[in-house]
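Each reported figure results from applying straightforward, stated rules to the coordinates on display, with no laboratory input. Fair warning: this is a prediction, and the values are worked out from it, not measured in the lab. Cβ atoms are built from the backbone, for glycine too; each structure is taken alone.
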Structure P
Amino acid sequence: MNKDKLTLLAGFLGALKLFLASIGYDIIRQDMIDSFVNLVGFGFALYATYKNTYVTTHGKKQKEVLKDKGLM
């Protein structure tokens, strides 16, 4: 997930918080939204790091091909 999607998620949760507060349900606090967005961002950062390194079997094969072709 990129930065734009995290921004959209934070905005949606903020809008939901305002809507619920306007009808009398103040159940979503700002710190809950911040924590959720940070957790999702951390998960996607881990996933992106995993996918963009050569640690999997397929990634190791790709690395060898890149080395053979002089691209790495």
Structure Q
Amino acid sequence: MTVQKRFADCLSVLRSAVNGEVELDTEYPSLFQALCRFYADKRHVHFWGIDVEEDYAILIDHLNDDLIYG
């Protein structure tokens, strides 16, 4: 399952997050948690849980790649 399919109803918010217009962790916390679970479970992305900013950057990098390249 792709990010576009799983989060189809939130694509505009995801694009805004990638562009730095919104912060998922503070403005959309439930979406942020769902994305983290999706990437950890489906894409085997490892979030360290020590540095929140680093984990957020990791998420945004993967999200950006998936929105651009599918």
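Here P(r) over Cα pairs in 10 Å bins from 0, in percent, for residues 6-45 alone was derived from just one of the structures P, Q, and that gives 31, 50, 16, 2; the source is P.
Each of P, Q could give Rg and Dmax of the Cα atoms in Å, but the derived value 19.8, 64 comes from P.
Quick one: FRET efficiency 1/(1 + (r/R0)^6) of positions 38 and 62 (r between Cβ atoms, R0 = 30 Å, to 0.05) came out at 0.45 when computed from one of P, Q, so which one is it? Going through each structure in turn, the value belongs to P. Set P, Q, criterion mean count of other Cβ atoms within 10 Å over residues 22-29: the highest-scoring structure is Q. Suppose you compute relative contact order in percent (Cα under 8 Å, 6 or more apart) for every structure in P, Q: which one lands on 44? Traced to structure Q.
A value of -20000 for helix-only ellipticity at 222 nm (-39500 (n - 2.57) for each DSSP H run of 4 or more, over all residues; to 500), calculated from one of P, Q, originates in structure Q.
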